[in-house]
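Chemist: For reference, the structures are reproduced in the following blocks.
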Structure P
Amino acid sequence: MRQRLFQLPLLFVIALTMATAALAAPHPVPLSELFPNPGQTRAAIVINKVLERYHYRKVSLDRSFAQSVLERYLKALDPNRTFFLARDVDRFQNGSRNLDESLRRGELDIAFDIFRVYRMRVDERVAHALKLLDGKFDFNVAETFVFESPETGWAAESAELDERWRKRVKNDFLSLRLADKPDEEIRDRLRKRYEGLARRIHQFKGGDVFQAFMNAYTETLEPHTSYMSPSTSENFDISMKLSLEGIGAVLRSDNEYTVVQSTVPGGPARDSGQVHAGDQIVGVAQGLDGAMEDVVGWRLEDVVDKIRGPKGSVVRLQLLPKTSGSARHAREVSLVRNEIKLEDQAAKSDLVEDLTNGPGIRIGVIEIPAFYRDFDAEGAGAVDFRSTTRDVRRLINDLVMRGVDGILIDLRGNGGGSLAEATSLTGLFIDTGPVVQVKDAFGKIELEADTDPGVAYTGPLAVLVDRESASASEIFAAAIQDYGRGLVIGEPTFGKGTVQTLIDLNRYVPGGQSDLGRLRLTMAEFFRISGGSTQLRGVEPDIRFPSAEYMTEHGERSLDNALPWTRIDPANFKKAGEMRFDALARLSADRVAGDQGFKMLTERSRLVREVEEQKRVSLRERDRRAEDDLRNRRFKEDQDHFLRSRGIAPVDEDAEQVDEDALDAQRKVIARIEVEEAARILADGLQMQRGNSPRAVMRD
């Protein structure tokens with residue numbers, strides 16, 4: 001069975017967690033069990049054949065590609081080069097000269113050999129780290145700690161690794177010290193962290209090793225193709241259900257941290273307003289008073305198991321915000337696990353009125369968090385099943401009845417969803433015609449088109465997007481732009497222009513009784529009707545907001561081995577009009593230049609990029625404190641200045657008692673900054689028409 005996916009990459013496992021029974025504590029796995037078995041050999045052979053035949057990017061399993069797989073596997077295990085020695089790597093490379101031939105035959109000895117050595121090296125390094133904790137650190141010395149860097153070579157001797165670990169442990173210690181933790185608590189916490197690292201590595205089973213190596217193989221090819229073991233497949237199935245219990249956050253592993261990839265509309269994480277994409281989860285606790293467990297260095301599956309729980313129960317997360325340079329600004333967030341239903345992700349509408357540049361002009365705003373469709377209800381024959389298009393049509397009619405002069409579609413943070421809904425939603429604003437082209441691995445091109453005659457809305461239209469608008473959002477925004485039907489405003493979008501399918505590997509082994517897992521395979525690419533792909537570049541707005549200046553390496557652009565941007569012949573379509581936006585862009589730029597809200601948002605984007613590009617930090621305490629104080633002050637001062645300009649008293653989020661209602665109101669005001677400017681741009685356009693255009697009308 002295959003299932004087409006049109007969403008953001010799920011990046012290994014999802015924390016849209018269902019309630020599950022408590023798991024038995026795993027036991028250490030003997031080294032004697034860390035050898036490949038016949039089922040894994042069969043799976044490796046099948047994976048290679050499927051990739052060679054069906055992957056969109058043609059696989060050339062030669063010696064060069066195989067060496068890249070080896071390098072990625074080593075990087076996955078040891079990204080900071082703090083475990084393996086140079087002689088280990090030399091031996092691995094010498095033993096893998098014929099890795100391409102071995103992979104074709106499903107021979108996996110080298111992968112398991114590397115992992116057994118890795119486990120031994122982890123034990124050595126953890127023992128050394130624990131000894132370092134018993135000593136003292138001088139935080140007055142001017143020295144730096146270097147994060148993962150391509151220039152960092154493999155250590156030639158153990159003494160060189162000792163020095164890297166001295167700085168690593170010192171940095172870990174200082175980060176907690178900056179969070180005002182007492183030294184004894186820090187030692188206890190780090191001791192548990194390092195011991196936990198070794199314990200979890202000892203719990204890796206043969207299937208875990210196989211999955212890690214196979215994903216090094218697939219990621220060498222392209223970032224959205226991945227192997228899912230039977231247990232990971234089960235988690236994936238949970239994530240695709242329409243009703244889920246959990247916190248509603250998509251998680252990924254980044255080095256030793258668990259990172260929030262995105263939050264789900266209607267979920268506790270999104271609704272709290274305190275969990276954001278890019279935040280690092282450094283601790284998890286159960287209930288209102290359970291002990292906080294440090295989860296730095298944990299496997300992603302283990303962190304997810306801690307976050308899982310029954311509906312109505314409380315989980316507390318300790319988060320390190322993306323804009324923070326150290327753990328000093330870690331915050332604790334309490335979330336009540338809840339059921340995430342389809343209606344919680346539904347589109348909703350609002351009005352923007354009293355625009356200074358267009359007195360009397362009213363702009364309707366329709367926020368679409370996801371492209372949803374209740375396939376279960378539809379399959380059961382329900383006539384009134386829920387869908388994005390149906391909900392938006394109803395909202396349009398309501399807004400037109402309220403006399404709006406234009407409509408703004410807000411797709412910020414919308415990571416995608418149903419392709420059928422992206423197509424039919426476009427059809428509300430155009431007559432009939434193509435919406436997107438889909439090219440498969442064999443070069444065949446299919447058109448997804450709106451075939452429903454008629455238009456639901458003919459008035460002025462704009463689409464607001466940001467760096468998290470992806471996949472189906474990009475298809476809709478690109479179609480509106482290509483048809484000249486409306487303006488696209490905001491930031492360049494994510495750039496997710498590929499199509500994945502789920503392949504059950506068991507179907508390729510007739511009579512096989514073992515479960516070989518599944519392959520999430522990139523098998524097609526989206527192309528705009530104008531011919532260019534949405535892949536990598538995303539959708540470039542007609543009018544850019546200034547925060548876009550600081551996002552050059554965001555989204556698909558930041559992923560290794562991402563498919564390149566390309567183009568095919570344009571589809572046959574008739575433009576609805578020509579959009580002239582130069583004058584509108586100038587008016588907006590003049591307005592935004594003096595706007596405190598945009599100054600704050602732009603500074604936030606700059607701070608995020610600054611943190612992302614930071615490769616080293618000081619290990620001298622006074623320098624580190626000064627750096628963190630400056631960054632935090634810059635962040636707060638701009639936000640407080642903006643809020644006061646709106647007559648709002650800023651809420652101290654770090655206070656012991658926080659007014660949650662005031663904090664929620666503050667967040668909503670910040671979220672409206674871009675919406676209000678996009679509405680002003682629409683109002684400018686209406687003013688330029690000198691009132692010659694009639695108000696919007698409803699259409700069947």
Structure Q
Amino acid sequence: MESGRVFIAVAGVWALFVTAHAAKPYPIDDSTGYGRTFDGIGGISGGGATSKLLVNYPQPYRDQVLDFLFKPNFGAALQILKVEIGGDACSTDGSEASHMHNSWEENYQRGYEWWLMLEAKKRNPNIKLYGLPWAFPGWVGGPTRDNPWTDPERPAYYVLNWLRGAKAVHNLTIDYLGIWNERMYSIPYIKLLRKTLDDNGFSNVKIVGADKKWEIADDILQDEELGAAVENIGCHYPGTFSDPSAMKTGKQLWASEDYSTFNDNVGGGCWGRILNMNYVNGNMTATISWNAIASYYNPLPWFRTGLMTAVEPWTGNYAVESPIWITAHTTQFTEIGWRYLRHGAGVGNFTGGGSYVSLVSPDGKDLTIVIETMSHDHSICVRPPLEPYNVTKQRVTFQLKGSFASITSLNMWYSRLFNGAVNVTGTMFERQAPLKVVNGMVQLDVAVDEAITLTTVSGGQKGSYPPPPSSQPFPSTYNDDFEGYPEHMEPNNLAQQTGSFEIIDVGSPHNKVVRQMVLSQPVHWCKAEGRTNRSINLIGNYNWTDVTVQMDAKVGEVNGSSGYFVAARVDRGGGESDQAEGIFLYIFPNKSKYHLSGDFEHKKGITEGELPSSNSDWNNVMLTVQGGTASGTYNNQKLFNVSIPANPKYGFVAIGTDSWGIVDYDNLMIKAKPVANLRQKPKDNTLYYKPKA
């Protein structure tokens with residue numbers, strides 16, 4: 001024992017109550033004023049179809065997942081939910097339905113973002129809602145269908161209607177709107193959007209510009225009207241640093257999309273580091289994770305890059321990953337509207353590596369200090385590159401000054417992401433005994449890869465439920481007649497990659513069917529959709545190799561597609577769906593032709609021929625792939641039995657259209673050879689990740 005100091009071990013953290021001679025303290029002091037206002041920590045649903053599999057999770061597991069995301073003082077307690085304004089086009093892991101497929105119609109029951117926003121609000125009425133388009137229906141793009149800014153009135157009208165639908169149909173108040181995700185922005189459009197919002201009763205809705213990098217800052221500095229229209233500047237993947245021009249605007253700066261990293265403990269370290277360092281280095285007052293919930297098939301692009309994972313609606317299995325608890329270190333002990341302390345007076349870097357931020361409640365009564373000591377190799381985010389740095393075990397002394405000098409104890413929450421070895425989980429979000437503050441001083445030894453919250457807030461909870469059901473592969477036998485769905489809902493487990501598929505009641509005898517709705521090329525976001533003019537919708541287990549898929553289909557009498565397909569062993573979707581290989585059976589009823597191809601673009605022909613005559617618009621198609629052969633039938637009449645390419649050896653089942661236009665589908669049946677759980681991708685980020693489209 002050193003003279004005047006008493007050491008107490010608290011769950012692996014050495015707490016030292018100091019009575020004298022504290023060396024090099026870090027001041028926590030509000031007497032010189034405050035820094036910026038805290039705008040919150042959030043997650044993104046969209047960009048795209050990242051919440052798809054969560055929608056039909058069985059209860060109670062669906063509510064449990066939602067609680068871990070949104071319920072205050074339980075899990076991540078997210079303070080912002082950013083959603084895609086669906087544009088009928090692929091936006092990474094699939095396409096999300098538009099509220100206006102065409103200029104002459106509107107529908108605010110489509111898609112699942114309305115449902116997710118309602119569930120978030122149900123749990124936290126104070127959560128902020130933020131809408132952003134990734135893509136637009138083709139009509140918004142005008143004659144060229146590739147640029148939404150050719151006539152700014154079109155996108156302004158389109159977005160205004162989305163806001164109106166949110167309020168009138170779902171009683172949802174949207175707080176923020178973006179422009180066009182990671183694409184060019186239009187200054188005339190931004191100005192028109194601001195005027196349109198103000199003229200139509202939405203002056204409360206704030207504009208975030210421009211969800212790319214910091215480019216818009218220079219335009220704001222040169223254009224007073226643009227500066228008045230844009231409330232906050234939102235940058236994607238800033239690497240914890242803002243731009244001098246952005247600082248000069250005086251605007252609130254956001255990391256409006258960040259993280260995007262595999263959610264193992266390295267991903268948790270990435271998230272913990274940037275949540276602090278975005279403010280320490282870049283004065284960013286909000287950080288929003290892409291994505292909130294990884295709920296899409298493995299191995300679609302960026303599998304498991306959510307704060308948690310829920311990919312098995314057929315069982316209810318889900319996994320609460322480390323980023324949930326890293327988020328809680330901030331969100332459970334702050335609220336939007338709190339104030340950061342100034343740099344050097346509660347915000348900064350430790351001499352031994354790591355960082356700390358301090359936030360104060362609006363009434364000045366509560367203080368929260370968040371500490372992170374994430375090492376370089378255990379906190380690498382996917383982007384941008386992380387320069388080398390070192391973190392060492394160190395003794396940290398805080399000196400509470402100003403109005404905090406009278407604080408006598410601080411509640412403590414502790415996480416350590418690694419327990420001495422990579423991928424060996426340590427301790428996550430555990431409450432420790434309160435730390436006494438003596439003469440305004442508190443000191444603790446902190447190790448590497450830790451997150452610690454010291455706070456006067458008495459709440460906080462590590463929420464828990466009994467373990468969910470064990471993981472199981474997608475069922476090897478699957479049937480759906482689509483009768484159990486509300487109209488306009490997307491069918492369960494069919495994960496549309498391009499195009500938009502929804503339930504439509506066509507009357508007897510088929511009643512409710514799945515209809516592909518997109519009639520023309522959308523204003524695309526993924527490069528793939530700019531290269532293809534057809535839709536694809538995936539289902540099942542990527543490991544399926546021997547499979548039979550059968551369904552009824554009908555080409556629309558008006559605005560119909562040129563044809564449709566059923567497919568097996570489909571090896572990809574998302575932003576690469578145009579390159580998908582597999583065994584595709586295309587049917588062209590109006591030409592009485594079929595075409596068996598080894599790829600989605602039906603360029604790799606295997607066989608083709610005439611269709612048997614049919615007296616009905618509805619026809620039954622069946623494809624069986626087994627070993628090195630494929631066979632097909634049309635209305636139970638044999639079409640072919642042929643050898644097929646050796647690759648791909650396995651993949652999803654898929655349905656889709658040959659061109660944009662209406663096709664109806666009914667009575668989906670799948671029989672597959674049972675397989676083990678899907679092989680997992682490597683957890684080493686450098687092996688797994690590819691550049692985002």
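Chemist: If log10 I(q)/I(0) by the Debye sum over Cα atoms at q = 0.06, 0.08, 0.12 Å⁻¹ computes to -0.37, -0.63, -1.24, which of P, Q did it come from?
Modeler: Label of the originating structure: Q.
Chemist: For FRET efficiency 1/(1 + (r/R0)^6) of positions 371 and 499 (r between Cβ atoms, R0 = 25 Å, to 0.05), the calculated result is 0.95, so let me know which of P, Q that is.
Modeler: Going label by label, the one that fits is P.
Chemist: On to the next question. On mean projected area of the Cα convex hull in nm², for residues 331-554 alone, which of the structures labelled P, Q is highest?
Modeler: Q
Chemist: Something else: Identify the structure, out of P, Q, from whose coordinates helix-only ellipticity at 222 nm (-39500 (n - 2.57) for each DSSP H run of 4 or more, over all residues; to 500) was calculated to give -4500.
Modeler: Values: P: -12500; Q: -4500.
Of the structures listed, the value fits Q.
Chemist: Work out distance in nm of label points 7 Å out along Cα→Cβ at positions 307 and 675 for each of structures P, Q, then name the structure with the largest result.
Modeler: Biggest value here belongs to Q.
Chemist: For distance in nm of label points 7 Å out along Cα→Cβ at positions 179 and 395, which of the structures P, Q scores highest?
Modeler: Q
Chemist: In addition: Taking Rg/Rh (Cα atoms, Kirkwood Rh), for residues 91-290 alone from the coordinates of each of P, Q, which one would give 0.99?
Modeler: Details: P: 0.99; Q: 0.96.
The read-out was computed on structure P.
Each reported figure results from applying straightforward, stated rules to the coordinates on display, with no laboratory input. Quantities reported herein were computed from a predicted structural model and do not represent experimental measurements. Cβ atoms are built from the backbone, for glycine too; each structure is taken alone.
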